[in-house]
Every structure is written in C-alpha cells, then in structure tokens.
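A.B. asks: Input: structures, listed below.
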Structure I
Amino acid sequence: MLEGAKILIVDDSPDIIMILSDFLEFNGCEVYTAACGKEALDMLGKEDIEIVILDVQLPDINGISLIDTIKVDKPTTAVVMATGYYDPNFVIDAMKKGASDFLLKPFEFDKLLLVMMRVIRERNLLVEKESMMLNLEDKKKIEHLNRELQKKIKELTTMYHISNKFNSINIFEDIYEKMMQIVGETLDVRSCGYYVSDPETDDLVLYTGHMKDGAAPDPDWKRISLPSDFNKDDRGARKHLVRDNKVYLPLVIQGEPIGFIMTESRLNGSRTPKAVENDIFFLRLIAENASTQIENRMLYESLFESILHTLRSLIIAINKRDFYTDGHCKRVTNLSLILGERVNISEYEKDVIRVVGPVHDLGKIGIPDSILLKPEKLTDDEYLIMKSHSEYGEEIVSRFEILAKEAKIIRHHHERYDGRGYPDRLAGDMIPVCSRVIAVCDAYDAMVTDRPYRKGMEADEVLTEMARCSGSQFDPAIVQAFTEIIRDGYER
C-alpha cells in the first residue's frame, strides 16, 4: 500500500536515516534523505516529494518552524513529525501548522506502517481536492470530493472512538472481550470472534465472540479450521487473510501471533474490495490498540510482582525480629477479605487488601528493637514512637508510584471513626474503607492473640469490647458485619 511513494527523511542522525530508509524501501517507497533544514528545502525543490518525515530538532532550524515553508511551497506534501520525547505543546503547534501526525522514537514499525498508510490516504484526498478546485465548473467532481471528505470525517471519528474505548479499559476488564465488542460496534459484520489455537489439532477455538443480533454463537462456530494456506510459518508475518465470507487477522505480541480475530459476512452483503480494505484497516487499528494494551498490562503485572517481592523481603526482615508480625499479618489479611466480602467492597478494594494486608505493619521495620520487642507494656513515650510505624509504612510503599493508593491505606489503618486516631485524625467516611476494614480485623487479632505481657482474650470478650467501641474507634456497620462473621463460626 506504500509502493511508489516518494518520501523525504529529514534527520541529523545517520542511524535513524538508515533504519527508516531500509524499512520504507523494503515496503516499496522511493526514499530521499536530508540531514538539515537547508538540505530538505533543496531536495523539495528538486523532487516531487509526497511525504516528509521531519525531526523536531535539526542542526540549523526547528523542524516545526520548517512546516510553514514546506506547506507554502508544497501544500499537498504531507508532514509527519518525529521526536525522541512527547511534548503536547509540540504536537499542538505542529498540527496547527499542518502536520499530519507525530511519531515517537524509537519507532515501532507496525505503528509507523499504519501512520504512513493513513497519511498517504489523506494526501491523496488533498491532491484530489486541489485538482478539483482548479476546475470549479465540474459540479460532479466537487460533490464527489464532499462525499469523500464526509467519509474521511467519519473514518477519523471512528478511529478516535476506537482509541478512546481502548483507553477507557480498566485493569479488571477482559481486553479480549472488550476488543471483540469494539469490533462488533465498529464494523458492519454479522459476527466476529477472537480465537486461540488448539495445539493438538491446530484448530481455532473461540475465546470470546460477538453476534450482531446478540444471539449465542452456534456450536459449530466455537471451533473452526484455519485455512491451510495460512500456515504456522507465516502467521506472524502475514497481515491478514480473506477467504470466502471471512477475514482473519492475527493478534501479534512481540512479533508472535497469540490468537486470531475473525469477522464473518458484512450485513449489507457488500464484499467490494474497497469495503474489505476498510474493514481490514479498522481491524488492524483495533488489533494494534489491543496489542499495546496487552503489552502494557504484562509490563504492569511484571513490575507489580517485582515490587511485591521487594516488600515481602522487607516483611521477612521484620519477622526475623518479631515472629508475631508474620502470623498476625496473614490472619488480618484473610479476615479482612472475608469482612470486605460481607460489607460489599469492590473487586478493586479486595485487590488492595490482598496487597496491603500482608504488609500493613511494614513500618515496624523502622521501630527500635527495644520498643518493638519489649515484653512489658509500652510507656507513653514508647507508644508514641510505635505509632509512627503507619507513617513509616506509607513512606516505604509510596516510593513505588503504582502503589500510591495502597500506601494511603497503610497510613490510615490506625485512624478512629470518631477522629481521635493517628496519624491524621481522620473521621467517618474520610477514612478509606479498606483502612476501616483492616482496623477492625487488626484489633480483633491483637486482642485474641497471646503476647508476652498478657494472655489473649476470648472471642466473646473481644466482641463485647468492639461493640463498646463501635462508633468511636470503629465503623459501626463494619463492626456489625464482623460480629456476624464471628457468630457464624469463623475460626482463625
């Protein structure tokens, strides 16, 4: 789709020029190069360049300033800006001056290919418009241009909605299900599905699907055979396959296909090459967005697991000093999840408790042994130092940016419902619900557990004490739910 396009690469980096030249020439483009603004203008004066890939920072001129000169002399020449870092102000300035798109270094070739395809489509419309404007008497041509422009507006709107829908996916949503919903909403097809390969039969097995009428997939639709000419060796390289009334497109992660998107039959019966090309264009855009989301989630989960491993190592260090902390944190976590379920906290809040529960006393690593391990009751001054563990815990966890919310839960798990707790004297619903849940379970486990300076209390005694403190130290609704759990026969 890029064959024959004349493209000028303007960049002062020989490596960037070489990489882009090789990629574009491989895709059939006629490539010209320039290392500065002056060379670029000289080349534009000699050759009928269609697209300029222009670096923002050049040795002799700012690339964005160069757009004006290019557009005055060559109004139909498309300009794609390239930069090593993202600055919204650059993007706005460049778009105002007529840039068609922005690319971030290092380049991802799949995205580069999509950008170049779209820019060529836009430029063709501009060339057609300029040609028609030279002959305003031809009313039919002007009407045709208007129709094409309306199609382009619709296409750009659809592209925006696709990106916006993917950006709105939260961490709890299934990306593959969401992807197929977007396919069904975007394309005029009878049905679509996301399939994974059966390693034993090499058939495609339905993971999730979408029917236009909302009906359940037919049994024979749940397992299909991939066409024989779409073999294992070229699945990763092949962009798509059209067979009969179906379109197949691999979903690729890091160069490897992990599954296949299949669409079947346009509802209006139109199977013109143009209609199929438009479907494939949007399918690629959807697959690219889905791939980015999946890769981001994989990176997030890997980073998150690495952080948890670090925090667990710190907890082990605390447990070496105070064996009570280890069993206590595990018990509080398990009981908090049960209590959270009883008071109908969200799935996200349950995940927060799973992370925070085991490390809610992490700040004790900053408490001196003379206080942390003291077998007798603490003095007022010692208790003041002990109370700082919630702030120490927040300080440690907040160093990891993705755990900022979890750090706040640790900070506030010793607040009181009446506002007399620590460290910030929050009250009522100002205290995060996860902190209120953990506070009840934390207090219960502390009271029923034997310590060197006292014997643990019986469960009934603890419930009586918690009822007395309901509305002052604890959230009354949470205490009520907790009491029901213990009365129902909860065992530590």
Structure II
Amino acid sequence: MPLPVRCSPLRCLNLGQTSFQMKMMTFSTLTLALALAACGSPSNGGSDNGSAPATETTAAAAAPASTAQTDVASSKHKNGITERNAGDATGKMTINGTIARATEGQVILYVMEGRNKSELARTPLKEGAFEFKRLEVSRGVYTLALNDDKNATEIILNPDESEVTFNFSTNRLSGQKTSPNSPENTGYWDYQTEETQNRNAIRGLRKSLADAGAFRARVEQQIADKELELVKKQHTLIGQYPDTYLAKLMTWKNPKYPDNQSRFFEDLDPLDNSAMRSMAISDRIQQFMVTYSKGTDSGFLACIDMVKAHFEPNPVTLESALYSMLEGFYNTGKETICQYILDNYIFDEDCGADLSDAIRIRAQGIINLQVGNTPPNFAIATPQGNVIDLMKTCSQNKYTLVMFWASWCHKCEQEMPYVGPMYAKYNYKGFEVIGVSLDQSAKTWTAAIEEKGMTWPQVSQLEAWNSPVVEAYKVTATPTYFLLDKEGKIVLKPERAFEVDNFLKDKL
C-alpha cells in the first residue's frame, strides 16, 4: 500500500489558489488590529467590572517587515530550557488549598489552550478547604475557579511537583494568594502583576504619541524602556526559578532570531505539547504576523504557510496554531483569510489528513457564523422573564437583527439614532431586532434600556464577556450585528446599523 502523501506548504497554497485569487479581486488590504477600535472590545477592558478578557489572539497593525535577515541572537532572548524542563511531562498531582470567607461551593480546574479553556475536574469546597487527589495533569497554565469561571485565577501545574497548595486570603481568587510549596507559582503571579502594570503603562504612552509633537522621540524612548523593563523581569525569573515551567514560559516570550524570518520559531519546539497550554504559540504567531506580513493579503498567506510548516511535525501543536490563526483572523473580520485556512489546511483531504475531528468541530463554530450559514440558536430571558427563542423569532419575521451591546458602550449609544428609527420604519413590515446585552447588573441593564429608548426585545445572560451566547457568537467588541433571514441564515454582518437600513430598503 502506498504511503499517504504529505502536503507541502507550497502545494497547499496552490490547491485553492484560483478560487482564492478570485475572492482577492474585491478583497481590501488586510491588517490585524491588536487594539480593536470598536467600543467595549475585551482588549479595551469594556466590561461592567473592568475584567473583560483580553483578545490579543490577533496581531497588531502590521509593522514593516524586517529586511535584514540575520543569524545574530537577540539580546532579549534568554534560554531557560534545560534537560529537566524540556518537552512535556504528565503525572499525578495532589492540588489542595483554602479559600478564606468561603465555606461551601465547587472548585473547578480548567486546562488552558491559548485564551480558550476546558474543564478538567471539579471538587467540593468544604469548610473553606478543597483537594484534588492524585489528578493526572501535564505541564502548563491552568485556571482555578470558585463556582464559575468569573471568579478565577491562573496557576501553573507541573507534575515535577507532586503536591501543590494554594491559599487565598479572600473568596476572590484574583486577590491575594500564596503557594507555600510551589515557588514557580509565586514567581508566576509576581510576573503577571508586573506584566499588567507594564502593559498599562505602555498603552498610556502609546495613546499620548498622537499629541506628543516635538516630544514624540522622548515618548517612543519611554515605551522602549518600559518594554526592556519587562524583558529584564523575564530574565530575572529564569535565573530565580531554573528548571521550571515558568522558566520555559519566560524563554518563549522573546524569539531568539526575531530578524530572521526562517528562524523566527526555531526556539519554540513544535514537539513540546506544553507550549499549547499557554499563550506561547498564539503570542509567537502574533509577533510573526506583525514583523513579516506587511499587512497585505499575500503577506498574511505567506506567514500562515510558514507557521503551518513549522508545526507540521506535531499534529497536536499544529491544530493549536491553526485554530489560533483562524480565530484571530475571524475576530478581526478577515473571513476570506479564514476561508483560506479552512479550505487548504483544515478541511482539505491531503493537508488536513493528520488533524483530529476536534479542530474540525471547533472550526465549524466559525463556519456557522459566516454569511450564508446558520448561527447557534439561543433562548434567553427578557427583563420581564419572557424567553426569546432566536430561531422561532426568525421564522416569524422576514429579517431579524441580533445586536450585541452593553450599557457602558459609547459606540452602542452612537448607534441608537440609527437603530430606533429603523425599527420603527420596518418593524411592521416583518423586521425584528433582538438586543443581547453584555451587562452583569440587571439594574444597570434595564436602566440603559429605558434611558436609550430601546423598544425592541432585549435579553441578557448577565455574565458580560463570559456569557455563553457571547462565546458562541465569538463577540469581541460591541456593538456587533448579525442580520438573519426567515430561515435563520446570516445574510449580513454589518459594522454599522445604517448598513442594515440600506439593505432593508431594497428588501422591504
């Protein structure tokens, strides 16, 4: 029997080239946005409690590509990978601890993959204490939560440690905590605090660049200095916690050869599955896109092919890399690029031959949100307690607009002068609107409905960015719109409400 043919990046590129080029005739120049411009994007921290998840799965607006290819190692890279922490490891661990000011509940452990997580185990909290006995885990970043994933904190689990204890001083797991027998968790939390402060400072400096005038060079130097501060912290932790998973995480923060496109991923071993249980793969892909895509369609395609080629030896990390790119491009509206990944690397019979069904199922969730397809149904209560069923509503109207919004969203407020009159003009002709709020407080939500004069049906799961419907629709900014027809299929994904009005003029 002949062996199955392995597909090269170039061959995969050619498989869908003709159809892709046809799409590109009307496809505008692509850029990936790190800071989403829309109000309330998670990267802008637009949530009721200011704790919305960041969405840096996509690259920043692409910078000019480096032209000088060099084999000189970057001074920002420090190698903390040793024989003891190289590769992955799986083993039994006992995980226990205490949570002050909490007596009963469920402690949940999630395993991370980039910004996504899935439940691994749960155990009861009894009299403020919990324990996972002899749980099989692999090296990586995990999330420990109390009752739900809104009250949670990130931890490192490494089977090199047979037992680890976590003590929380309050019932808010994101607050003060200690891990007396896990030094690398102490170091990890220390780094998280400094990284957050550093990024906030850099974000503030970048905002001031527009008005810096003659002081622009000084502000740019301040940004560079802040970035170097974080690098120094990473190097310090590698020295303080040798042979740990933390040291490996810090190693992955900065590529060894950032100025050499062909060696950009060289220090990130595709056979090391533990990289998948962190932000290492998605962060490195983001850096790669920023440095080498030039923000062009051809640049993105070339980068995608090189990422695929690097991780190809290991289907596990390859799936993680492909989905990271797929989700990142989708979240910034680059659906044609998404289609390229789907057609050539996930659903192609040759290129996707070694991939599991799991990534195809995950990819299907993105496919279902594309124009012409049917998105997930939902049944959510209104403030009055009535349940709105999306597909039932669609069947009763010619067109239904699903509008994701929030009371704290200024751009949503700016859209109301378009949505209100449009609803009044077309509602009796078979047009319905369902507002889906990302609020957490019922009082704030209902007050905003009244204040903004929103007369159309309103629903909310009151879980902000953690709402199941928000995750199912992969909403990363507010407002976000989906216009559905009578059969429940997406006919339009506008950025602004007036685009819906223009569409309905011809249809109704």
Structure III
Amino acid sequence: MVDSASLREAISRRGFLGNVYTALAAIGLADLLARESRAEPGASDWRPGTGRTHFPAKAGRVLQIFCPGAASHVDLWDYKPELEKRHGQPLPGEGHFVSFQGRNGNLMKSPWPFAPCGESGKPISSMLVHMAKHVDQIAFIHSMVSKTNTHGPGCIFMNTGHVQEGYPAAGAWVSYALGSANENLPAYVAIPDVRGEPPNGKANWSNGFLPAQYQAVVMAAHQPPRNLLPPSQISADEDRATRAFLEKLNERDRMRNAGDTELSARMAAYALAGRMQLSAPEAMDLDQEPRSVHRLYGTDDPNPLKAAYARNCLLARRLLERGVRYVNLYCASRASGVDGLLNWDAHKTLKADYERHIPIFDQPTAALLTDLKRTGLLEDTLVLWTTEFGRMPTHQAGSTGRDHNPDAFTCWMMGAGIKGGTSYGATDEFGRKSVENITTVWDFYATVLHLLGFDHTRLTWYYNGLERRLTDVHGHVIQEILA
C-alpha cells in the first residue's frame, strides 16, 4: 500500500517531470527496438551512394520534365465535358471566388477541343499532336494538390516537398541515395530553358542541407559548363602533373578536416570537373547524332525557342544514356513583366499564350520519349511530367486567361514500373478541385522513390534535430499506377 507521502511526491511537479523523463526514454528505446525488428534482412547493411537500394528497383534513373508557370490541366490533360457545356455560366457555389490575382469570371471552356488518343481512348488536348502518340504508356495523376498558389514556393514545393527554400531537391536525394553511375559525369543535372531559370531559380535543384556534392550541375545545349578545357599554353603532361600534385594537397586537407563536408564537396567538384574535361564535351556534342534524330526532335526548327528546347531534350537523352541518375529538364522559365510570355502563367490571354508554348513543348518532348523507347532506355528510366499547380476553370475577371489553382492539377509518370494507359484520381466536373484519390507531392515522390527501390520513410538525413526526408512526415505509394 502506497503511503500518502509517497503519493504526494509521485504527483508533485518534480515527481511528474521525473516520471515523464523516464517514460520518454522508454518510448525511445521501444521505438528503436521496433525499427530493428521491422527491418528487412540486410537492410541495416544499406549505405547511400553505393548503387544499392532498400529492395529491388524498377528504375535506375529519372527524367523530370518541368513546365513552370502552372500549366493548365483543363487545357492539356484533364478533359471536362461539363466545362464545355456550361461555358459562360457562373461556377456553381463560387461565382464570386477571389483567387490569386482577384475575382474570377464565369466558366471558360478550353479554346481547343479534346480528342481521344491511343487504344485507351484517353482524351487530351488536340493541340498535343505528338504527345498523343504516347498516352497508352502514361499514367496520369489528375488529383494533385499543392500547399501554395504562388509560383516560387510552388516550384520549390513540387521539386523538394517543402514550400520553403533550403531543402534538398528530389534529384539531390536520389544522387545521395544511389551515387553516380558514371564517375566522369554528375549524378544530377539540371537543364534550364533558354528563356531563363524557373521561379526561385537554383533553389529548385539545391542540395539543401545535404552535402554540397549532391546539388545539380547546370548544363544545357545553350549553356555548356565553363572552364572545362585547359589553356592552350599548358601541355597535357603539365596538366596531369598539376592535377596529381593537387590531389596530394587535397588528400592532406581532407585528413585534417575530416568532418568538413563543404570542403570535401568542393574537392569532389574540382575532381569531377577534371574528369569532365573529356566526358562533358563529348556528351554535349549533338552533332554526333544523325540528321534523322535532329529532324525527329526539331532541333533546326525555324522557331528558335522550340529549336533550343529540342536541343536540350536531345542533350537529356545523351546524359541519361551515359549514366546520369537524375535529369531536370525545364520547358519555360520564370515569369516576366508580361504574364504568359516566358512560361505557362496565362493570366490574360490563355489562347495566344498556349499557342506559343504548346508547339515548343509538344514535338521535342514526344521525340525524347520516342527516342528513350527506341534506345531501350525507357525500360529502366522513370519519366515524370510536373508543374507547380493548376489553373482555374473560370476566366480571370476582365481577361481571357485563368488564375492560379492549387486545389487541382495534373502530373504524370511513364516508363520503368509504370502501368501505362491509366488515369488515377479525379477532379470535380469542372476541374476546380481534386475530389477522388487526392494526391499530394509527398505521395508523388513516395512513388518515385519506391520505383527506384527505396522506402521513402527510411531515406533520411539527420538535420537540426530531426530525421529529414523528401516526403517530410507524409506520403504513400500510389499502388494503382504501378505495373
């Protein structure tokens, strides 16, 4: 029997805090033991950067195509017959809805009809003439949602799983997890559009809190890496001797500063730059490709923006086949003083804007997918098409464009491990909100990591007191789109 003095001590402030401390320690120990008991055989042996995975992978590399500016789902991929029928009528229940740039007008159908494509009969915009050939290999996710309606944070969120800057991009996580498949080329490459970087720029391919070696190297057909070739007055023997001496100095500094990841990353970057002196110019030499391939992509198109994007698409294929693990390919750039001029942000004149952007995107992208299939790369390459959020099904008041819509947009996947000709999730009858199998960015990347052979809850990096991960504390694998 407990006496009154012991009882008072147990429920006193000091006793309560002491018991809480003991209990939390026990909870922590129980969690560690539970994790160990759940681990798969050999899971504790896994080490990042070795090419090994948590379980057998379907994909070994990723191509992520990003269209900044919030490409409109209801004008590209998400067919809404009711939107056509009720064109010009108020949006039921939201006739006076105020979105990013203000009040919205009535419902506005797409300026172009949708057409059924492939054996699956999937309707997509009739403007996407070349992409129509690939719908039977694509899994569309029509129920995406975002946490923001602003382009910069939206792009960061779609690329990193976090709205704030300072977090690693998906490509950085994959680079950390898998390491390089070609020591003479980067594991992670970002290919910006000739029109400029996307909203929030380099934060879209940042290493965040991961060591600096995992950030993307920026390469593009119009923007080759600088300073790859040695000065003409330095002989090959002098160059080799200098690099050998530099490696000795670096090794000495590496031993003295074993915990300095920034220093190690800088040394690794310089070493990679040395090896890239031979490999990068060869990878970027598009003239090695036959004229038939150039015609397929449209690299000589009279539209200089389309030709530039086509050359970047061709470069993406050459990088992937040479062992680059993750390629970010951008089609369009950050916003300009004129909405919809440089990216897909069609606030004022959607028809004119998209009649400028869709032809730039359509043929080169479709050609890249065709080429990946032709070369056999698609068998173990996961292709992603992404944008930061969607557009409203209404027109913006006083314009013929659409405002931002974070409550509904479409992304898609294709290639290794994907069940083609499928559509997952759905928006409402107008495309205003995702209503069926609502999908987050975290679900999207949980699925990507799964196809790469990783449990997204176990691919972590300890930072600022927490085990951080690409999917934050969320995410589930979308089993319905897996082959």
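The numbers here are math on the coordinates, done by the rules we state, and not lab data. Predicted, not measured: the structure shown is a model, and the values here were computed from it. Cβ atoms are built from the backbone, for glycine too; each structure is taken alone.
A.B. asks: Assuming 3.1 is distance in nm of label points 7 Å out along Cα→Cβ at positions 83 and 371 as calculated from a single structure, say which of I, II, III it is.
C.D. replies: The correct label is III.
A.B. asks: A further question follows. Between structures I, II, III, where is relative contact order in percent (Cα under 8 Å, 6 or more apart) highest?
C.D. replies: When relative contact order in percent (Cα under 8 Å, 6 or more apart) is computed for each of I, II, III, structure III gives the biggest number.
A.B. asks: Next up: Using the calculated result 24.1, 71 for Rg and Dmax of the Cα atoms in Å, pick out the matching structure from I, II, III.
C.D. replies: That value comes from structure II.
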